[in-house]
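Heads up, there are several structures right after this.
What follows is calculated from the coordinates using simple rules that are stated; it is not laboratory data. Quick caveat: nothing in here was measured; it's all calculated off a predicted structure. Cβ atoms are built from the backbone, for glycine too; each structure is taken alone.
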Structure 1
Amino acid sequence: MSRAAVCPGSFDPVTRGHIDVFTRAAAVFEHVVVAVMDNPAKTYTFSHDERMTFVRDATATFDNVTVASFSGLLVTFCQEQGITTVIKGLRAGADFAYEQQMAQMNAAVGGVETVFLPATPIHSFVSSTFVKQIAHGGGDVGMFVTDDVKRALEQLG
């Protein structure tokens with residue numbers, strides 16, 4: 001049994017739904033690495049450093065959670081860390097279809113197993129994309145993100 005797990009994502013920005021997954025994963029595993037993806041081919045709203053800071057701040061109270069950066073293949077990152085378990089939060093059936101394929105590919109390519117955590121109902125509809133759209137339209141996103149993320153989104157206009 002793996003005593004550690006990786007919880008990967010772009011976290012652009014990190015939401016309370018993500019934090020819920022981190023919290024639940026930290027209760028199950030001795031150590032959780034929240035791995036913030038840096039993909040130069042992808043356009044992000046927030047810089048990699050900003051996303052790292054948001055995630056570090058959101059996980060600062062956890063004794064068994066660390067934050068790391070990765071680019072390239074997730075399985076390579078897992079192998080470098082000596083971790084064989086990935087944690088993925090799922091919001092809906094559409095998430096499952098995509099994530100199941102990814103999980104099977106990660107297992108085939110790198111021997112990495114994936115554990116799915118279904119979203120708690122209060123977070124089941126929250127996505128970073130929706131949060132950014134609401135904020136861009138002038139809506140209040142305070143119930144979906146931490147205060148520092150909310151301020152950063154407001155500054156973007």
Structure 2
Amino acid sequence: MKELELFTIGFTKKSAQTFFSLLNSTSAKTLIDVRLNNISQLAGFAKSKDLAYFLEEICNIDYLHIPELAPTKDILDEYKKNGGDWKKYEDKFLNLLDQRSVEKDLDVTVFNDSCLLCSEHEPHFCHRRLVAEYLNLKWDCKINVTHLF
């Protein structure tokens with residue numbers, strides 16, 4: 001069975017120095033942005049165009065946005081704004097990934113030595129962890145996941 005190295009990181013509660021230092025400490029060659037909205041002014045240094053530039057200049061890492069790995073606005077709003085609970089969010093998001101059959105349309109090799117990006121500081125209540133776990137179940141390989149925070 002083939003093994004892949006996959007990292008995850010969130011940008012909130014991190015300075016740019018901490019964020020890029022964490023990435024530089026890994027073997028990551030591509031940062032895969034799994035956010036629904038990657039252009040928000042609230043994202044600071046993590047806005048898509050700025051981030052792609054910084055990743056290349058500071059870390060020699062490519063940038064790739066895969067919105068199919070993000071929750072829908074409805075799922076996100078129910079959890080974030082309307083006080084939804086994590087278990088319901090998790091169930092809805094995993095069902096969405098299943099409905100989208102994302103594992104069939106993604107190139108497994110792109111995920112080796114890559115890092116999933118979302119906004120949440122820690123992975124415990126973040127969909128990037130769920131994406132990594134979902135792909136680990138669906139693909140015929142072992143994904144070794146390291147959460148950076």
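Results, tabulated for the structure shown:
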read-out	value
Origin of the derived value 2.3 (distance in nm of label points 7 Å out along Cα→Cβ at positions 13 and 85; candidates 1, 2)	2
Relative contact order in percent (Cα under 8 Å, 6 or more apart) derived as 27 - corresponding label from 1, 2	1
Computed -10500 for helix-only ellipticity at 222 nm (-39500 (n - 2.57) for each DSSP H run of 4 or more, over all residues; to 500) - originating structure among 1, 2	2
Origin of the value 14.6, 42, where Rg and Dmax of the Cα atoms in Å was derived from one of 1, 2	2
Among 1, 2, structure where distance in nm of label points 7 Å out along Cα→Cβ at positions 37 and 133 as derived comes to 2.6	2
For Kirkwood radius over Cα pairs in Å, for residues 5-92 alone computed as 14.2, the structure of 1, 2 it came from	2
When distance in nm of label points 7 Å out along Cα→Cβ at positions 21 and 117 is computed for each of 1, 2, the largest belongs to	2
